[in-house]
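Listed after this line are the structures, all set down as structure tokens.
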Structure I
Amino acid sequence: MTAPRLAIIGTVGLPPRYGGFETLADALVRGAEARGIADRVTVYCDPSRNGHIPPDRYRGARLVRAPVRANGVQSLVHDAWSLGHATRSGANVALLLGVPVGLTLPWLRKPGGPRVVVHPDGIEWRRAKWNMAQRALLKLCEGRAVRHADGVIADNPAIARHLSDTYGVQSTCIPYGGDPLDDVAPADITDLNLPGAYALAMARAEPENNLALILDAFARHPDRPLVVLSNWGATREGRRLRALDLPPHIHRVDAIYDPARLAAIRARATCHIHGHSAGGTNPALVEAMWTGLPVAVFDCSFNRETTDGIAPVFRDAGSLGALLGDLAADTTLGPRLAALARDRYGWDRVTSAYFEVLGFH
């Protein structure tokens, strides 16, 4: 029997420097590496990232550069090209991260081609950054993708319910994962000129991640320092927020991916503020839970499911500001969230579940 070969399609690339799908792809490659099967994994990537060409190999997995980027309208071409390449290259199973390929999936499937498993990126068409036409297209892609796939993975029970209620499609619910963060030695971050203690928020600068709400809430509380890590220059929302005149106790820091510098930033944090309102089980939230610090989350079904209803919620700047005092004083919240992370969100558990669904061993 031929050993299964896995194609992962829909990521910007590896090493991970963008978002949840890249974090997941990295975890799957690491899991395959630990099992001695990384040489049977191919990850499809952007042609370049900020002018840097991806390597040909990462932790034993093969990286293939698609001719166009994996984000925006080009993702339709990126994913279709990647699935075609994977089919010609003899992949047995393809994990499609995101739904743009759904538009053409019925025609891309070939007899004898790979089994296709789709992992929707939350409920993508609901994100605030899309206009009406884009939302309609993404919803069409979502329906086609999940109906024409051989299997569907949802990373949050709320998404699984949406797929069942909307399309009658049953999915396997597997969350994103995380790992304890205390095995990374903190680096020197004196160059960032941060205060000794602060609330911490980490998110891409998109409207649905509610960075504007978080900045507004903390601007009203000059006694509570805030540090926000984001890709400020990469999006319209980020550039808008970067241009705001904010009080000095709020610190905007450009996105950092170095684990040692992130460890140092997290070491000074007193709590985490998670503003994501879309996307399912967000890796940033899972990582915040692993720190053992208190976490406040934007009030949506995804975040309530991820934290099992333990984390306090906010809907606007006023409600976030109102809970800051109690958040800082709560000595039990962080340990309870960390215990939940250990029980539910370890990457080894998550990747094992993925490999089981994918039939990749």
Structure II
Amino acid sequence: MNRHPLNGKPYFVVTVDTEADDAWERPDQISLTNLVEIPRFQALCDQYHVVPTYLVTYECATRDEALAVLKPISDAGRCEIGHHLHVWTTPPFEKESAAGVDLAWIHAYQFELPDALFQEKAECLREAIENAYGRSPTSHRAGRWGIDQRTINWMIQSGFVVDSSVVPFMSASKGIGKTDRRPAFYGASYNPYAWPSEPPCRHGESFLAEIPVSVYIPGSFLEQFCSRYLEWKLPGVRLVDRIYRKIIGGEGVLWLAPQYPEGTHLKIVNSAIEHQVPVLNLMLHSSELSLGCSPFSRTRKDWLHVWTILEELFKHVNEIGVTSASLSSLASRVTANRGT
């Protein structure tokens, strides 16, 4: 088992990719209908003493309808505002559409951008968030999980303290990109860890905290064997990946998110606590909160399911005494104890 750098009771982190409606199926359009449900979601967070981290895209840092919803919550200190880079909606654009989208980088991962363009887009979003919300963001999640070392180095140099782009055991092998490269986290730790700059920064080695999304941790011998095989990246990894997905329910990696069948969220929480994982990291998209704005809330039944799961999870976590925290508030604990 991985040794974690946080001691004592676990923490509960709620990370919300706050973005346009159905952003992954309709990336060439920008509408923000889903944000109408953010006040209701924030009220649920407040009820259970949860401090969410809204990881916002460029449109949620620049459009009036987004700021009208999110800025009062941020100004009141009821949330954290973080950085979520969608390369197709963040300037500068190589091929701009009338909808305000970079058609040259639709369905792209940020690690696919040329160095100069990545730097410009990442910095543009950072500045937009600082201008809109009055402080520079210190937390980040890569759009479509497209994290890489270049992003980590840029964040360390730009004053960020934490990332949450890693989903242990997950491989986006079927994701659409501009190249053959895809995010893959077979060997990632399910505990928080310190991610160093490479090469070390000019003034010595620097670190960024990585707080992975919580996943179901294999329990049976066969589950453990498959997960370790994937972690070690031995020959035949694709076949073992298919076997592993079938064993744990056919859904692939199960992470702490509201779209899974009832009971899945408690299964993941219990497995994390059993393995003494110090942070429960719930991940959701803002679009899932609004009827018709996400594949996971397309029907009224699915939409009600999302809200039911969220309330059940918040209530359960509250009852078992897990304390909520924003992403950045935990970062120093991770990096300060990186040797433990």
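Laboratory data are not the source of any read-out in this text; all were calculated from the coordinates shown. None of these values were measured; they are calculated from a predicted model. Cβ atoms are built from the backbone, for glycine too; each structure is taken alone.
Values computed for the structure shown
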| item | result |
| --- | --- |
| Structure with the greatest value (metric relative contact order in percent (Cα under 8 Å, 6 or more apart), set I, II) | II |
| At a computed 27, 24, 22 (semi-axes √(5λ) of the Cα gyration tensor in Å), which of I, II | II |
| Percent of Cα pairs over 12 Å apart, for residues 121-176 alone from the coordinates reads 69; which among I, II | II |
| Which of I, II yields 0.85 [FRET efficiency 1/(1 + (r/R0)^6) of positions 33 and 73 (r between Cβ atoms, R0 = 25 Å, to 0.05), calculated] | II |
| When distance in nm of label points 7 Å out along Cα→Cβ at positions 89 and 161 is computed for each of I, II, the largest belongs to | I |
